[in-house]
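Just so it is clear, none of the values below were taken in a lab; they were calculated from the coordinates. From a predicted model like this one, the values you see are computed outputs, not experimental measurements. Cβ atoms are built from the backbone, for glycine too; each structure is taken alone.
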Structure 1
Amino acid sequence: MSDLPFSLPPGPAATLAAAVDRDRKIDRALDGLGPLIDRDVAFVGAGPNEIARWTAAGARPLVIESLLDDGELTLPQASADTIACSWSGFRGVDPAELAAADRILRPGGRLLVVHDYGRDDVSRLRGDLPEYGVWSRRDGPFLSNGFRVRVVHSFWTFDTIEAARAFLADAFGPDGIAFGAELKRPRLSWNVAIYHRTRGAAAGHDLELSSARPRRG
């Protein structure tokens, strides 16, 4: 998983890395849906902070940049219990990428794909993205390809309102300055979708909402 949902210069990137999901709701949801701990996990496009945290928690990471390389699997067949992919992978659902995931996963293996969901403060700053519309629809690329979705209500939490406003100005320019002027507390709401699928699953349309410790689904 990338450490951040989008690219930023080094200064703002470090600030955001310290602010995203301080309560680790996303991590708990991923382990509940996977699980990841005590499993062989293929992290696709992983960031160093994510890998360090999951290794310390007991996952056995297999770190790759993509599921396919020039049409060939980047990991052996049936080599992973779980695949975890955030932000950069599965930009929609490519049939070749999905087939590769099913070949890499062991029987009963789990594919977890994390993207922004929207309906939050962060989406007001990032503009019109497919994550906020078509991807989460019942006829969209995920729910029509055997995925279910768990929505995690998280936050970007800063130490002070001043720190939040400085970050928003650095990261988003005039739009960030205008948004920061409206802040009443040093955090932004951030909803994240975890699209999850068991190896070989048929199409389904279930939506789950989670703001606490997730159920296994």
Structure 2
Amino acid sequence: MEDDLGQLQSLLAYRFKDASLLECALRHASAPAAGPSNERLEFLGDAVVGLAVSADLFRTMPHAAEGEMTVIKSAVVSRRTLARAGRTLGLGEHMITDRGLRSSRYPVSVLAGAYEAVAGAIFVDGGLRAARRFVLRTLRPEIERAGAARHAAGYKSILQERTQAEGKGLPAYEVVRRHGPDHRREFEVLVRVEGRECGTGRGTTKKEAEQEAAREALDRRYPEWDAEGG
């Protein structure tokens, strides 16, 4: 196990002072009770990843509105995106799980949780600067991809093209909730395809919320849609 962790730390570009933290980050709740699971580190890592990405967008997009940064951030920190980053790092090869779950291709939730747990473990072991460096190094391609997609064809257009090509008609959008005072209004929108709910989104305008709902619908219905170039 120590040799495996040493190899993984090279891929992470971070050397742990306390390697047991990394081992804990890789131990799924389904694993035999040889130690604590990664759930607490995953909880912490979720906040660390969100902060690192938010701060980076704030710094690198000085003229972007809150809603635009929110849409990009939500795409970057989504389960599917974090799972893809975890898969690239080879976390699945080092996971400690129940025999029945062990697989060459773990579910998205398992890999995304492991990525967040590793970020949390680095934060505990080396502080915010080290954790931030890890997050931005491993998620930089996703941040750039999400930023480019934001300025390319809208998610609503892509979803509409997909559903019409399948003969399923036009997606239907509905505002299901409004939050906050008039000067800081936030909308929550639900999108349905053939009457079935397939995505929700939030934004400071209805348009932004609809785009985010469409993005979630694309993630659910067509998991590889962005890998195919939209």
Comparing relative contact order in percent (Cα under 8 Å, 6 or more apart) across structures 1, 2, the largest value goes to 1
Can you say which of 1, 2 returns 0.05 when FRET efficiency 1/(1 + (r/R0)^6) of positions 14 and 190 (r between Cβ atoms, R0 = 25 Å, to 0.05) is computed? 2
Which of 1, 2 leads on Rg/Rh (Cα atoms, Kirkwood Rh), largest value: 2
Assign the value 16.5, calculated as mean count of other Cβ atoms within 10 Å over residues 62-69, to the correct structure from 1, 2. 1
Please state which of the structures 1, 2 yields 3.6 when distance in nm of label points 7 Å out along Cα→Cβ at positions 158 and 182 is computed from it. 2
Structure from which -9000 was derived, helix-only ellipticity at 222 nm (-39500 (n - 2.57) for each DSSP H run of 4 or more, over all residues; to 500), options 1, 2: 1
Given that FRET efficiency 1/(1 + (r/R0)^6) of positions 22 and 166 (r between Cβ atoms, R0 = 35 Å, to 0.05), derived from a single structure, equals 1.00, which label among 1, 2 identifies that structure? 1
